[in-house]
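Computed from the coordinates by the stated procedures, all read-outs in this text should not be read as laboratory data. Model, not experiment: these values are computed from the prediction. Cβ atoms are built from the backbone, for glycine too; each structure is taken alone.
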Structure I
Amino acid sequence: MEAERRGAGRGRRRVLGAVVGVLTLAGAVALPGQGAFAEGGRGPAAASWKADAADGFASVNALGQNGTYGGRDGRTVTVRTLADLEKYATASEPFVIVVAAAITMDPKGKEIKVASDKTIVGSGTSGQIVGGGFFLGQGVHNVIIRNLTIRDSYEGTWNDKEHDWDAIQMDGAHHVWIDHNELRHMADGLIDSRKDTTYLTVSWNRLQQNNKSFGIGWTENTTADITIHHNWFRESEQRNPSADNIAHAHLYNNYLQDDPGTDINSSYGNYARGNTRMVLENSYFQGFESPVIKDATATLVQRGNVFVNTSGRNESGGTAFDPKAYYSYSLDPADRVPSIVGSGSGPTSAIGATG
């Protein structure tokens, strides 16, 4: 995955502090839904979030698992310390784990090894994981990671080769739902879906202020099924996502935004690599360099996407698959994606409330 794209690397990090200041100021003005759903946003009422189950490919019955519902059959526990978070996340029985504070990983870069049948959810907008993240290993399944801010394992090197510190890394997991999180400023990737991780849905997240946002692959097999919808990729140089060897990659209603005048510049947007079959629908690309690219061996079908102030490669070709043969979904109009995703993505007070 390190050889992302021939000629990639247009974006460079020069002064981190300047970027953080610009992004924070811009976020305060331009992100009306931060911390709560604004009008047009989507989310469950506070009383019903524990019963939520995944949509997309994570909802498909396969590999002995019927959809993805996390730890809803187990006890609900509230944690405010690293020791308690790790205790319940690694337990053999199901749990709904409500993170009600900012928890700092020790040592920095630590990734908690999450066991099957878990929901890890931020309490409203207060749940944060600082300086580390989560790891889902081979065979781990039925996991929900939701409504958290996972941030700040960055070690000062923009294209860091020394610190494999991700927000969420999955190696051979299945039936995983990553939803309504804010992921930013990590030493390596925000999400790494590796080694045939499948039946994965990534929805309503904010992935920003990072070199590598969302890498998929690290395998010669073409077996994974992944849905990626209503995510906001902002100020991210590469892997937006980089999707290698995916049997069925369904991307829709995502918002990819590269702000002008900052020190982070996009190298590419959605990338179908290897033997990937991708369907890309009703997404909105703003300011991105090479917004949609594909390898000669990949197939990529585009429908209904909007491109504003983009340049470079914008590609499609071949026949892919029909997502509705696997699950039901509905599309928002592409021209409304910036307002819908801008107000509805990231952590919200409607999820994780226990009162």
Structure II
Amino acid sequence: MIAAAAFISAASARGISLYTGVPCSYLTPFINHVIGAPGLRYVGAANEGDAVAIAAGSALAGVPASAMFQNSGLGNAVSPLTSLTHTFRIPVLLIVTWRGEPGGAADEPQHALMGQVTPRMLELMEIPWAPFPSEQDAIGPALDAAFAHLRDARRPYALVMRKGSVAEARLEAAPAPPPAGRAAPVPRPQAVATRRDMLAAIRAAAAGDVLVATTGYTGRELYALGDSPNQFYMVGSMGCAVSLAFGIALARPRRRVIAIDGDGAALMRLGALATAACERPANLVHVVLDNGMHESTGGQPTVSPGIDFCALAAGSGYPSVTAAGTPGALAAALADRAPGPRFVHVPILPGVPDTLPRPTVTPPEVASRLAAFLAA
């Protein structure tokens, strides 16, 4: 058994300063220590996939991060682990607890199957793993092996934590409560412009900003308007655009980051709104382009016509909420650089330009050039 402080100190020496995840009783000492440690930050994610995306954004921006969660939630992280961190080659240290370990301590019935398949799930996703160190002299070698893979392969590595690996640690400093005050909801404007029109308005207003475009036509249309190193085109990992942007914003607080979401993607991971609003990154702008359909997959309708996105954002705690029905209104909203996070709901008309190209720049190239842009 080790002390949480011993592992975290060794990880800090190797650059990790952000931990994000979903609690597990095995992880309690870690979370308690990080919350109370100067220079470290813990972000409680709404789900495990969001945690992976937040950590990936931080890593892209040059701040190594760890995503930690119970193995019962590993399934929630499959999408970003297979289509975000793997595809774009983004290194994230995973700490996954091993509830229901075969031959281990008795556990709740819901952990029985996942306990059996946890190692195989990681291996199927081509994520190398090793037991989490339970002895002091094993911490350094375990982290050295992990960081060698993170550095050389530029992909995640997992440490799988057995029960009793870490000694108990009390919470020395209570986390700050969520900031009070919420923005007032706003009326929903009528859609009169296309996604291309709105993306052009965003590009024109975003000099020097980072643009993270959700998967599908949004990223492809942004690329078609003009490729640039400050633009990140998500593939897969649906619903993770704002969490990735949030991770970048935390790591680079002086750089404005605009997440360009879609209605279907935003609805898929609504918990990300609550996390971003609670953590209050002042440099994050969340734009939701809403055409009421999953247009990239055939035009199936979403439930967005019955959803008040601005009310959702205000209820989640965004301090600034607005709606924009025209490119001019969107440009004006983005011209305001008051501290956020800021939420902008943008109803748009359906429709896709003819012969819409796909990016010729590969996902790893998109990631590496954005990292270089952020480091410049």
Structure III
Amino acid sequence: MAVPVDLGARSYTVYVRSLSAVPSLMKEAGLEPGRCLLVTDENVAAHYRTPLVKGLSDAGWTVRSLVLPPGEETKSASCLHTIYDEALDWGVDRQTPVLALGGGVIGDLAGFAAATLLRGLPLVQLPTSLLAQVDASVGGKTAINHSTGKNLIGAFYQPQFVCADPTTLDTLPMREYTSGMAEVVKHALIKDPPLFARLEDNLVSVMTHKDRAVASSVLEQAVRVKAKVVNADEREKGRRAILNFGHTFAHALERVAGYGAFTHGEAVALGMRAGLYLSHQRHPDSLNRDRLDHVIDAIPVQDDPSAVPFPELYEAMSADKKNQGDTIRFVLLRQLGEAYLTGEVPKQQARHAWNFACSS
């Protein structure tokens, strides 16, 4: 399966293929064998680094591997500079590709390194988590976190291609898999009612990864939603902001609770429940809250979010990237498949929404 991302001179393809296809895909993308920098984390490296390096080496590439600690804390200035030091000490040039092998953290971090090293190195995204395959690796967003908030330092930088190997989901911890399903559900809610219906009809098998064929098909549909939105608004000047449904609450929760306390998908699931509450308050006649919440609430959240004080959460929302001045902006649903951005959410309504999100 191949999904095109049509951005003119920056166009590329998202392939759903085995990682063994990466050397040939690099050749198709016009990347000539030479040096390449492979960035991954300890968990992913244990499964996939050795066969990938062998395949690249057999194809004529000289591979330098950089293995970083797993977890959200890695998306930091210190780890970014570790990549800089490794790359510059090795002597990379502007033809040296950076391969990001891992989940959303590695994709964001290595992507930002590629965007800024020598003012831009070729980037190849090799997402191994569901969240990264359906969302983080597609669209060119790269970033690191700051103490003020999540993803506040970054750049839009498109890859040469994306290769998402669905078999990597077999080694994904179940908590990370269900976390990634939050982004699949989000794509369905904001843009694709037929995808939402498929999730409803196959909720148990999809959430437990029991049926690989169904999971792969759902993955493809979710990628197509992301690609369609990015095609229309590459740099989030308008419609692309709808991809942040649930994220105003989610990013604030991650910051206040401490990065890693909740997975990104768990935070997004809670944020979507809060967003659904706000949406239903405005559009009760066009939005079936119970139906939509049934699917969102199927995403398990390991820890108790009600322990996070709302005043701290609300203060953290003030650093959200979507904000305009002092106005905190939220993505809401007018109906299933139709999302929009608004700043007209009083603090007390946001509090009620958070209480609803924590009520499951």
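Structures I, II, III were shown, and mean count of other Cβ atoms within 10 Å over residues 126-133 at 17.1 was computed from II.
Assuming -14000 is helix-only ellipticity at 222 nm (-39500 (n - 2.57) for each DSSP H run of 4 or more, over all residues; to 500) as calculated from a single structure, say which of I, II, III it is. That value comes from structure III. Each of the structures I, II, III was assessed by FRET efficiency 1/(1 + (r/R0)^6) of positions 150 and 326 (r between Cβ atoms, R0 = 30 Å, to 0.05); the largest value belongs to III. Between structures I, II, III, the calculation of mean count of other Cβ atoms within 10 Å over residues 230-237 yields its largest number for I. With respect to mean count of other Cβ atoms within 10 Å over residues 110-117, the largest value across structures I, II, III is given by III. Quick one: mean count of other Cβ atoms within 10 Å over residues 198-205 came out at 26.9 when computed from one of I, II, III, so which one is it? The structure behind it is I.
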